[in-house]
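Several structures are given next for inspection.
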Structure I
Amino acid sequence: MAGLADKRPSYPRFTGEGSVDLAIIGGGYTGLWAAYFAKKLEPSLSVAVFEAEQIGYGASGRNGGWLSAMPAGNRAKFARASEGGIEASRALQQEFIAAVDAVMEILHAEGIDADQIKSGALIAAHTKAGLGRLAARRDAERKYGLTDEDVYLLTREEFQKEVNISTVHGGMFYKHCARIHPAKLVYGLADTITRMGVSIYEGSRIGAIDGHSLTLDGGRVTAAKTFVCTEGYSGQLLGSRSLIPINSSMIVTKPLPEEAWQQIGWNGPQNLNDSAHTFIYSQRTADGRIAIGGRGRPYRYGSGTGGAGATAQSTIDLLTTKLGAFFPGINFEVDHAWSGVLGVTRDWNGGVQWDSASGIGSSTGYAGHGVTAAYLGARTLAELAFDRTTERTSLPWVGYRAPKWEPEPLRWLGVHSMYSLFGFADRWEERRDSTETSLLAKFGSRLAGLHE
């Protein structure tokens, strides 16, 4: 968002007393999409979005720009929890696939330029064990309804024709993934909903919800319905153990010269990540840079959210080193670095909640897949709240309740132990040229609830 500071819109702070048909807490993707769909369903509604800082302050303005069909959760767990079983999880997967194209269509229809282009995603395997995980992952994708056209494996030679990573053993390609510019999407959605009649208030933190009454530092609002759309910042309103803020960090390079791009061989706009346990995610930006992200320091004690996103130099160095390992011989200059938090439940499964009795609902727990999940969750929440029955309102993440996180210090110890196990497993596989995934990584994956 720093690169668009001169184009950032500003909105007033709410003060005094007021009443609305729908109050939306949180000015990120979920809140903005929820306002959009509420007004589409009921154009006469009075809708207001209340943002504690500035729109897009959280993960919506700091993410890696992946609009992907990867669901917000473990499909096997959703299947076990749903009466519909595996068919319910297949339906969820199909809605995430449809959501990618739906977002692209809406952006075109509303005239929103977020540098969007559907170009797919490449996943690089730097070890034989990583390539084996991709083969297993491909099989799992087929189980949940993806076709050979949707996702397929690549040989080393096939991968290097797309991106010239010298150390790659092979990889996988996902069709249903688009690149977007995070901040441009935030600003475009905000502009669209204000033209639809939605009010946006910045610097307007909701401190408490008491029935239909919402308390702010500068006033009070009465709302017939309230949506909580605060993702990694939800602790105060939804409970500190309902989901926790996991940190993610990014760097973006200065624009690369054409000769560097020719050497890298990354000639298209495909998104790129890898099959490591401590994976990275990246994109070639519309203005010729590489933006690359990873977890860095994953969790702050007591569910700290990290404020404005200052990034430790050690994390910047880690991501820069990773980029250099991918593309040796290129002089990458870091232009900017930032960090943010995403919301993660104890079993990594997101959920859409609506309580008609209280008139309060939420959509949270996207676990790093929030660009698409925010659209789908917000649309579903609006449909539930305004009594629309659709193919989305019966999906298995609707009403899904994840278990609570452990209290501190167990929570901090558990998260850091998991990431330490994953980091050790990556180094073990690389040093030993392993063909099998480390037992430590398998244990960590099952402990965290990531295994499908």
Structure II
Amino acid sequence: QGLYDQASELGLEGVVSKRATAIYQSGRSKSWTKTKALQSGDFVITGFTISDAAEGLAALGMAEFEDGELHYRGKVGTGFDAATAGELLARLEPLREGATAPEGVPREIMREMNWVRPLLSARIHYANRTSDNALRHGVFRGLRDVGLSTPVSSTRKRLIAEADLATIWVTNPTRRLFGKTGPTKLDIAVYYALVGDFMLPHILGRPVSLVRCPTGLPKDCFFQRHAFTGMPPSVVTFEATNSEGETKSYLSVEGAKGYLALAQFGVVEFHTWGTHRASLDRPDQIVLDLDPGEGITWREVVEAAVHIKDELERLGLVPFAKTSGGSGIHITVPVTGKQNWKKLHQATSAIATHLATTAPDTFTTTMGKDNRKKRIFIDYHRNARGHTSAAPYSLRARTNLPASTPVSWSDLESIDAPQDLNYSSLPGLLATSGDPWAEIDKFARDLPVVSGATK
């Protein structure tokens, strides 16, 4: 059974076995059998049914995202014992409030299903799919959970006061973003309030660009780099030249009240420069964005990031890891701020080129999708003046609002799906863990001169 389960997990065709008492002989024989493996996939739990016979949980309602909307894929009622069923029910009951049904639910299912907000995912084994794409003979194999292990700091500074929380106010709090089962505008406001103590140290005083989604529809989201009407007082503007030498006005979050008020303006994402407004021409961080091309799995990106970490440490640098909120990983390195933007960009170009040569079949530094098929693009261009990257703990404006999450290197290797770090799960995880980047500035090092650097 263990071998068969492993074959299903690995996506193999099946298992061939022989009757133990039969002898080996050439040709066809009834002593040999082929058992087709079950298919395996991760699906979102969108509801559950209960029954007196089961004395509680009877089945889970499963769904998957298709073009940004959840579509119903059937019920799964096997694979959990009484204890597991009780644990699942305890986690699902609190998620009923504010839940809506996914697309494509049969009428008879609508009557019996208790819908929940789509915050939990499960690994399901199944035989195949029906003509309407429902799972056939689905078996529950466990929740897809994620954990963080950074110890809680006893010296963590509280930046969000109770008085600040009292100022949170949003119109249309129940407006949903990114689909009819998506999070609400209020969910975003609450998320940023809960993670503020962790996020604010990484954005206060840094030039910031915002992604605003005022209608909740992806097509209406836009970047906000400059001042806007009604802007909170503690979001300040200042003038600076960009990488093309043009003078532009930019934004900087300078206080908790302004940070919390931005949810009212439909702000979903925060993107920061690698410097502070007070020392604009002396960047203190570099970012290497590992952007996977077509055919690269998450596990391969993690392995590549660990390789980059080892190479950067050989150069005397101290790298920190952060999920991008998508399929990539951001590697951030604190530096001493001795170089201006032009020299920093040249140095990171040379470092990226060096890193790519250490595994040329894995990495590329050349832009363009055609150049990164089955390879990972090391994007160092975020280290130019005026360029940004997703801020630590920023949500990303996509399905289920994943967060760009700082993680320890050991935690990174244990994450199965980065989208599990999202607006719903992350506040609770941070409440019982700490910020792995809390002391990032203490590890600033001089950027090394790498062979091939531009003069």
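Here, each number is a calculation from the coordinates, and none is a lab measurement. Not measured: the values here are computed from a predicted model. Cβ atoms are built from the backbone, for glycine too; each structure is taken alone.
Tabulated values for the structure
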read-out: helix-only ellipticity at 222 nm (-39500 (n - 2.57) for each DSSP H run of 4 or more, over all residues; to 500) derived as -11000 - corresponding label from I, II; value: I
read-out: Structure with the greatest value (metric mean projected area of the Cα convex hull in nm², set I, II); value: II
read-out: Entry that produces 23 once relative contact order in percent (Cα under 8 Å, 6 or more apart) is calculated, selected from I, II; value: I
read-out: Highest-scoring label, criterion being distance in nm of label points 7 Å out along Cα→Cβ at positions 294 and 374, among I, II; value: I
read-out: Kirkwood radius over Cα pairs in Å, for residues 190-245 alone - highest-scoring structure of I, II; value: II
read-out: Structures I, II, by distance in nm of label points 7 Å out along Cα→Cβ at positions 214 and 382: label with the highest value; value: II
